[in-house]
Structure P
Amino acid sequence: MSQEILSSHRDRIDQLDEKLIRLLAERFEITKAVGTLKAEQGMPAADPEREAQQIERLHKIAKEVGMDPHFSVKVFRLIVDEVIRHHERTAEETSGL
């Protein structure tokens, strides 16, 4: 019986992992458009004020759902750092045209 429960939990985890990856792909597609717009407008890749607002918002959401807020910030920082890297690359490519 416990093997069936474990298998069921693992199946659900696999489904959630897939959803996370698909959501991240969607998010990166949108941030790619943002990066292009920023590059065309000569805007900086990073927006520390927006990032601070997002961290505060996500910190609050994490508390509401019982997640460690510091973990949510780590995940957000990882994602945002990757987005900034993409934005910087897009800006370099745009300025090189």
Structure Q
Amino acid sequence: MYGISRDTVQSHQKFASKYHLNMPLLSDPDGTVCDTYGVLKEKNMYGKVSVGIERTTYVIDQSGKIAEIFHKVKVDGHAEAVLDVVKRIAGV
């Protein structure tokens, strides 16, 4: 499992430390990976248009194929939904 965003490595280190994360957080400062996965979206907040990341989870199976995509991720219930997909893929 990996997390990726356009934040800096230093920012990721602080975040992981603060929340006691034990998964790698990858930095994509120029947005190349985010663009490849199609998660860079135009956002409009209070009339200001910018490009940002739409929180998205990709579950990738053992063969390296995308098995499931969760768009516009919200915290509540997300971990359980992802776990259900992983169990289904693993045949558990």
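Here are some notes:
- Structure from which 1.3 was derived, distance in nm of label points 7 Å out along Cα→Cβ at positions 58 and 74, options P, Q: P
- Of the structures P, Q, the one that 7.3 was derived from, the read-out being mean projected area of the Cα convex hull in nm²: Q
- At a computed 18 (relative contact order in percent (Cα under 8 Å, 6 or more apart)), which of P, Q: Q
- Computed -31500 for helix-only ellipticity at 222 nm (-39500 (n - 2.57) for each DSSP H run of 4 or more, over all residues; to 500) - originating structure among P, Q: P
- For 13.7, 38 (Rg and Dmax of the Cα atoms in Å, for residues 10-49 alone, calculated) the corresponding structure among P, Q: Q
No value in this document is a laboratory result; all are computed from the given coordinates. Only a predicted model underlies this, so the values are computations on that prediction, with no experimental measurement involved. Cβ atoms are built from the backbone, for glycine too; each structure is taken alone.
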